[in-house]
Structure 1
Amino acid sequence: MRILALISKVFAFTLVLLCACAPMNEQPNASSEKINISILAFNDLHGHLEPPGLSVRERIDGKLTEVPAGGAAFLAAAIQHYKKLNPLHAVVSAGDMIGATPLTSALFLDEPTIEAVNAMGIDFNAVGNHEFDKGTPELVRMRRGGCEKLTRLEPCQVNRQFPGANFEFLAANVKKLDDQTLFPAYGIKAFKQGNQVVKVGFVGMTLKGTPNMVTPEGIQGLRFEDEAATANALVPLLKAQGVSALVLVIHEGGVIQGDPNDASCPGLSGDIVPILNKLDTSFDVVVSGHTHRAYACDFKRINPSKPFLLTSAGQYGTFLTHIQLSIDPVSKKVHHKTAHNVVVQSEAFVNASGLQVQPSASLPFFGKQMDIEKIVNEYRMASQVQVMKVVSHLSTSITRNSSPSGESALGNLIADAQWSSTASADRGRSDFALMNPGGVRADILIQPGGGTVNFGQLFKVQPFGNTMVVKRMTGQQVKDLLEHQFGNLDRPKVLFPSENLQYEVDLRQAKGQRVMNIQIAQKPLELTHAYHVTMNSFLASGGDGFSQFKQAPTVSGGELDVDALSEYLRQHPGIKPPVTDRIRML
């Protein structure tokens, strides 16, 4: 609380770094020679310190080719490459740097990721929704450092003097009860060339929908305000401080139908669009995230009155966005701006189809930054015993591929595991389980012909550290909950059901009357009967907007979600992917 009290005194953080860039033998030039600045951006790193085993498609010699990409040490090397090309630079992250992370980072409360990014030398991180996964006090510890225990896991297991971030967290639209921002709203970085200085303002924020995506208890006392209104209100303040360019770094994004560098933004959609349409045109660049898509768009082609560059670097360090601004130091205006997503090639790997994906000599390869590789190796070694523990054997991969009903084989499997872990009398006597799609973060990939699955793979699937909760709900509450999923037909939120829950949906019916024929253990739902329902602690506290769970009384608690999945697979070696027929769409 003392840390929070100190932070509450800080409303706007101003960072001024003067970069002397003119050659020593050159006299200062008083003319309006343009100052060229590079902004290097990434987003949604999600603690992927090691290469994530992902490929991206690049057109090489007219042919789409898969190349391996991502990982902290490779991303850092790309950042250093572009820093050397232009000493006038800033490096920013558009959120979800931590949270929903692989085992190597998550086992140690994401301290490894903060240490690795410290070594990259970045300036600002606009906090995303996943930064709040472990609650506000723990997020503050990530910024300020220290070893206070604020979660179930022990902090500082490897580094006994965790320093916290050496870069600033920004959160302009995250307000506390005293109306102060949780972290600074913006930062300013100044660049000097000869005797000329220009300033660039960076406004950082997360999406206003964050409360529906994280555990409500973790953000108690915070409110998340409108993104465009918040950014627009800061423009006069930043202009008064002499900024020549404005960059919005926001953890919200969109989706396009083209390739990562198609400036025409073909088919751009998503929640970033209405924000851009309301955003003050004083902003020059919008660095976005959240959707895990890569794009470098000229937004004025969609809305000519809003001449923004809109960028996103995908996910897990697979891309680095290289933004270039040419600024006139006299007029204090941006005269030219470009953005390009550069593939961060990493090491070869074998994909789920058994094919080797290799780097291409036709694309830049930046290597890896060895001081970051040293950090990664230290934490990797510390986690190996747990990571390599064999849990079970599977005959085939089980994936998150969605069916027309919104179910997935892996989602249904997890729901089955959670029900199984709470079905006994001493665990809650659960009748069925429901699982949220956002909590399923990776597929369980098995080589053709079958193979083992280890704990590290399962942790990638469920990295949040949620626990099982059993709640008592009436049949009417269950019916209302299931109806809630289809209340907004533009964005239905379909929870994965365990095998003992089945029902039908008719979207042609009126709101509140779309779910019918509900069967629990092959018996019709009774509206006045009390049922025991299993969910994870995220849903239990009202996460994803399911307030019905929060209102229901708790019967019992349970084990970690990943442990429930691990035990279920151990008891069912060779289990086949569940059929996705528990929800029947009429």
Structure 2
Amino acid sequence: MRYTLGLATMDNSAAALFGDGKLIAAVENERLSRVKNDGSFPHLAISEVLDIAGISLSDLDAVAVYWQPWRMGTRMSGSLRKITGSARARRAIASRIRDMFAPAQTQDGGRNGSWGDLFRLRRILTAEHGPTEARLHYIDHHLSHQLYAEAMRDWPDCVSLSYDGGGEAHSTVLSVLTKGERKVLSRHRWPNSLGHFYSTFTGFLGFRMLEGEYKMMGLAPYGTPIWSKVILDEILRLQPGGSYDLDTKVCDYHAALEGHFHPRLAELFGPPRQPDEAPSQAHIDLAASVQAAFEAALQHVLQPARDAYPQLRRLVLSGGCALNVTANGQLLKAGTFDEIIIPPAPHDAGCAIGAALAALQVPADRQTVRSPYLGRAFDADTIATALAARCHSVPPALPEAELIHRTAAMLSEGKLIAWFQGRAEFGPRALGARSFLADPRRDEIRDALNDKIKKRELFRPFAPSTTAEAASEFFQIGQDSPYMNIVAKVRGDRVPAITHVDGTARVHTVSADAHRRYHALIARFGEITGIPVLLNTSFNIQEPIVYSPEHALATFAASGVDALVIGDHIVERGDLS
């Protein structure tokens, strides 16, 4: 078997392993290190995917990395500006960085390895994991994003947009696929970055940058976008041809990371919010304004594709900005596209899969790539051993039908359930493998969840999981949303606990093919209550989502939930030692 390892090595670092074109496993480093948004080199994730496959590093044919570091000169120069002070020094350092990583030219004009290939990455890998003769590949960052996202569907014709904080030299790449052939329509050079724009205001509003963006997005529906025009006039200017200019002096992402903001922001919007300060109406309106400006910019960036290829009605979104589920939902609501797909890990972790796809020597099995359940599956003996270590007596293993019925009945009675089943999810969403679950009919259950488990801001909504068959009955959505990446209007008032203040919800549609046991639970809950919808939130308490049975038991013990359903066992609080 020919094995290819894909790596995302910095932000949200991760590893993915293919064997003969089939995706065997993909794991984010944070799930194992227990460091949220872990950006360290993914040694733990590499060891995990190799162990899942039962191979060693020496068995690899290829290693693919999600960026080309020798092209980072422009960004390195910008980052070094405050340190060096001298333009000549900055150019010299950037040149040395390019020389260090640039592939050497061969006699036939090709490129064969690089200084970084031969002496850095290989050395890092072998020092930790043993020797390897695998060929090393460095893949364009945005292409890594796009290849992974495009594998979610068999669409030979579509629009494909990757946008995030930034890749090697660009922050946004707009492409079209026609008959399977790729054409790039536009590239937006860094530091013009919608990701950095959004993150800077995340910091200004008192949330932790690169982590709290979803908090600002959750706050936005409570406000009025009174400053969206000011933002588009002064800070994020939309230019002809779908381009945009970000005023990086006023919207200084790197200064914001250090807690410093340009005085002009305070002149326009008032003082920045302190992290421990309750959001004022001005803060809430600013969140709404930033979200509105972001959505306008997204529509603008996509305009060249709509103008030149009006027949392309399907959109693939990737990059960290694709996690803005409200903007995704607005594209569908506006009729900009008929169908949108976003992968389960559109952020940098997903590039581990995309980079490997670019390096594969055989056609990829797309069905394996589409599953979000790519971590380790823990067998019955492993679960029983973990239970024995934490319980005074191990609860009995139950037949599946009884397990499903008892769990659904507890949920219908208003109990909170921790759910640990099958392979762990890949990506930031809990998709029914590692979830806290509750009855969405009970509006008061949100307070119970925040009090007993999540310890988070009340303005942040919870998401629903529904059977794919029933989705259109409860939500205004005309397509599947298997990875919880699209917001849609809620129909009626039957599920208030997952309905946001603006009447929407971040929908997760579940098919029996995707996760049979989770689908069966939602369906059984629907048989009992008439509502085949569950409130689903990630199985964690201010930490990465749990990965192993030991993680699950520790988090369950620290929470206030009523029961843990793990494998074939139902563990109640009284069972714990």
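Given -10500 as the derived value for helix-only ellipticity at 222 nm (-39500 (n - 2.57) for each DSSP H run of 4 or more, over all residues; to 500), which of the supplied structures 1, 2 does it correspond to?
Answer for the origin of the read-out: 2.
I have 1.09 for Rg/Rh (Cα atoms, Kirkwood Rh), for residues 196-403 alone, calculated from one of the structures 1, 2. Which structure is it?
That value comes from structure 2.
Where does the value 167 come from, among 1, 2, when volume of the Cα convex hull per residue in Å³ is the thing being computed?
Among 1, 2, the structure yielding 167 for volume of the Cα convex hull per residue in Å³ is 1.
Taking distance in nm of label points 7 Å out along Cα→Cβ at positions 140 and 500 as the quantity of interest, name the structure among 1, 2 where it is greatest.
1
Supply the structure label, taken from 1, 2, corresponding to FRET efficiency 1/(1 + (r/R0)^6) of positions 244 and 484 (r between Cβ atoms, R0 = 25 Å, to 0.05) with the calculated value 0.00.
Checking each candidate, the match is 1.
The value 15.7, 52 for Rg and Dmax of the Cα atoms in Å, for residues 172-275 alone was derived from one model only; which of 1, 2 is it?
Of the structures listed, the value fits 2.
Where a number appears in this text, it was derived from the coordinates with a stated rule and is not lab data. All of these numbers come straight from a predicted model, not from anything done at the bench. Cβ atoms are built from the backbone, for glycine too; each structure is taken alone.
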